[in-house]
1. Among the shown structures I, II, from which was the value 61, 35, 21 of Cα extents along the principal axes in Å calculated?
2. Using distance in nm of label points 7 Å out along Cα→Cβ at positions 37 and 69 as the calculated read-out, with 1.8 as its value, let me know the right label among I, II.
3. Distance in nm of label points 7 Å out along Cα→Cβ at positions 21 and 61 was computed and gave 0.4; which structure, I, II, did it come from?
4. One of I, II was used to compute distance in nm of label points 7 Å out along Cα→Cβ at positions 29 and 45, and the result was 2.4. Which label is that?
Structure I
Amino acid sequence: MKKNISDLRVAALEERAEYVAERLSLVANPKRLLILCELVNGEMSVSALQSQIGLSQSALSQHLARLREAGMLATRREAQMIYYSIADPELEVLMAALYDAFCRET
């Protein structure tokens, strides 16, 4: 029996369903979503993120740690400052799709 392209797409998703679901659950948190929206524009320091997002430093650090542990964010240290950036190209694609679907002005 010959498989069509949609069957192949479903099979590919079945193989990656756990991975995709984990990523989406991390992004589904409103504060983490805002953090990622800020980082799509480029690297930011923790203090800049804190002022943009409006979280306490401890709450922001917890969200950043979860995203970093999942491999979604990269860090760079410069003296006392820590800078965060998106490390996962798939995440950049996802954020662009979310923006197009929900934020683009019509």
Structure II
Amino acid sequence: MSTIKTQMRKGLLDACILSIIQSQPVYGYELSRKLNEHQFTDVSEGTIYPILLRLLKKDFIYSEFKHSEKGPKRKYYYITDKGREELEIVRKEWLEIKDPITKLLKGSNEDV
């Protein structure tokens, strides 16, 4: 993957993870699968868990262990009110920058 693509994804991955967790609480491996379903095929669990730890430290998410029918307890992640607020900020910022960037990269001469 190109360096710029890697940097852009890293910058937005926290918000993507928050968005998935907002949809429904998930455990780590399930989060990895959901990212994969959304074309984040190159995001390893070694990348995901440090992000989850950072989001926990910022109080954007919290975790709870739940029993699993298929083995040991699983740690599920839930979004907090603070995490919802952060996600909304990122969504608004993304909407503000995505169209102007797309126009510039396409070489459009129209006003942005």
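1. Numbers: I: 61, 35, 21; II: 58, 31, 21.
It must be structure I, since only it matches.
2. Values: I: 2.5; II: 1.8.
Of the options listed, only II reproduces it.
3. On the way: I: 3.3; II: 0.4.
Source structure for this number: II.
4. On the way: I: 2.4; II: 0.7.
Of the options listed, only I reproduces it.
Each reported figure results from applying straightforward, stated rules to the coordinates on display, with no laboratory input. In this text the structure is predicted, and so the values were computed from the model without any measurement. Cβ atoms are built from the backbone, for glycine too; each structure is taken alone.
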